[in-house]
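Multiple structures follow.
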Structure P
Amino acid sequence: MDAPTSEQIAEWYPRLFRTAMRMTGRHDLAEDMTQEAFCRALKNWEKFNGYSLPTTWLRCILLNCVRDWQRRQSVRRCDPLDEWALPVSNPAGGPHDVLHKREQLQHMREAIQALPSALRPAFVATVLDGYTYKETADMLSVAVGTIASRVYEARKHVQAAMQKAYPEALT
């Protein structure tokens, strides 16, 4: 299979970047991880067998880049992200509602970042990025049942965190 064109890379970049943002929680690090994933992919393009979509293969490489980075870190960080700020074009209900929604979104981000490292990739891939359990299982080299279990556990963690922050909303 031929190496991707610059147009294809430009098309694939935003989706991989969003995944990296969700995995790392930092804009600068997400850029680095996405670029590293593309560099590794282009360097090893002849190894791409074509059994999956190129974006699936790239995402697998990206996840490996993030895992490599996490292994090198002694302390995991979770910084607030302006990049994930809730877009507000016509705030129905006024500034109080907008602030409340932003706070909820921030709590959700923190809950996702706090997921155990074994659960987060499966949750991000399926729930946030829209990959199927099968695609995610292929990317992470685990069984589909393992993905289902990890997503279930991750949902429980996120729900518990949101219940703690907003007990009145999830009763």
Structure Q
Amino acid sequence: MPISGRFMPAIILIVLGLGLLMYKTLTQEVRHEQDLAAREGTLTNYSFKKTPEGEPDYGIWLKEFSERFELLSGQEATFDTTAFKAALKPGDRVRVEYSTREDMLETGGTRKLYGLSAPAKNLTFFSGKDIVAQVNSGGITYAIYGLLAAGIALYIWQLVRLKRQREEYED
């Protein structure tokens, strides 16, 4: 495989794609639905407030867990707090889905909430399966595939061009 100035743009695209792939692999907490744990607990409290900066800070507490469960930043905009308050009261049983890979020491006693439902009332506010699919299909994923595909295609095109130039030179 020849490496020269003509192949450098293709190599740069491939290296960028692989770099993004490594970044995503190393920083992503939940890759599959199997990375989630589903547990039931008794709702003790909830908070749907905003931070001093104006950002939503939504969380719930369960009797069986010492940590706070907080919604992911993208979920807060679509989460219906009014429906939650109307349907559930402290003391009700809820089912939460959270990451088994999350380090509680790093997060300061909070867990990200990937799924929330009330099985006794047949309510599902959001499911872990949908959230994992949403998290895994972001712009960075498309950038990875795009950079790798463009780099490989450009490399192959340069190889074909090089071969044609050599054939013309030999004739």
Structure R
Amino acid sequence: MKNRKTIYIAISTLVLGLLLGWMIFGSADKSSNSAEAHDHSEETIWTCSMHPQIRANEPGACPLCGMDLIPLSTDSNDDGNPLEIRMSPTAMQLASVQTSIVSKQKPIKEVRMNGKVKTDERNVFSQSSHIPGRIEKLTVNFTGEAVQRGQVLAYIYSPELVAAHGVSIFVVTD
């Protein structure tokens, strides 16, 4: 019997608590809080034009450079490609952006640049003489002159070479 009395007291306390809660919190006029309620679906995000990683929910100043934050446009057809730049027609007009179709052709403009041209050491060859002598005539007059394969670069005179040539002719004729 005492057990049943405890259950009745617990249930009546619960019902009384629910009734009081509904009277205090549930019957409040909804129109009084309408000024505080607003739609979060079109919340503006603010960013710094110099530091796009800075984002805020309200206008203010950039913590890095102090510039005013600008509203970030939420473009509905934005595919999120970071390599794509979108500009309005007015912005394109102001930026004077010109486009052309990519094609393979000879360059039109001549560009002058300062610098040093170095030779590729893998393509430089030299021939050392194995006999004493001197260069009589040089057919390549300056550094950088174009030469062809098999072209005579210089005429040399060597007394030993002349003597060896004479001996070889004497041996061949005998």
If you rank structures P, Q, R by distance in nm of label points 7 Å out along Cα→Cβ at positions 21 and 45, which sits at the top with the largest value? Q
Which of P, Q, R yields -8000 for helix-only ellipticity at 222 nm (-39500 (n - 2.57) for each DSSP H run of 4 or more, over all residues; to 500), as computed? R
Using relative contact order in percent (Cα under 8 Å, 6 or more apart) for the comparison, can you identify which of P, Q, R gives the largest number? Q
Assign the value 81, calculated as percent of Cα pairs over 22 Å apart, to the correct structure from P, Q, R. R
Ranked by distance in nm of label points 7 Å out along Cα→Cβ at positions 13 and 149, the structure on top of P, Q, R with the greatest value is R
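Taken together, the values in this text are just the output of simple stated rules run on the coordinates, not laboratory data. Since we're looking at a predicted model, the values are computed, not measured. Cβ atoms are built from the backbone, for glycine too; each structure is taken alone.
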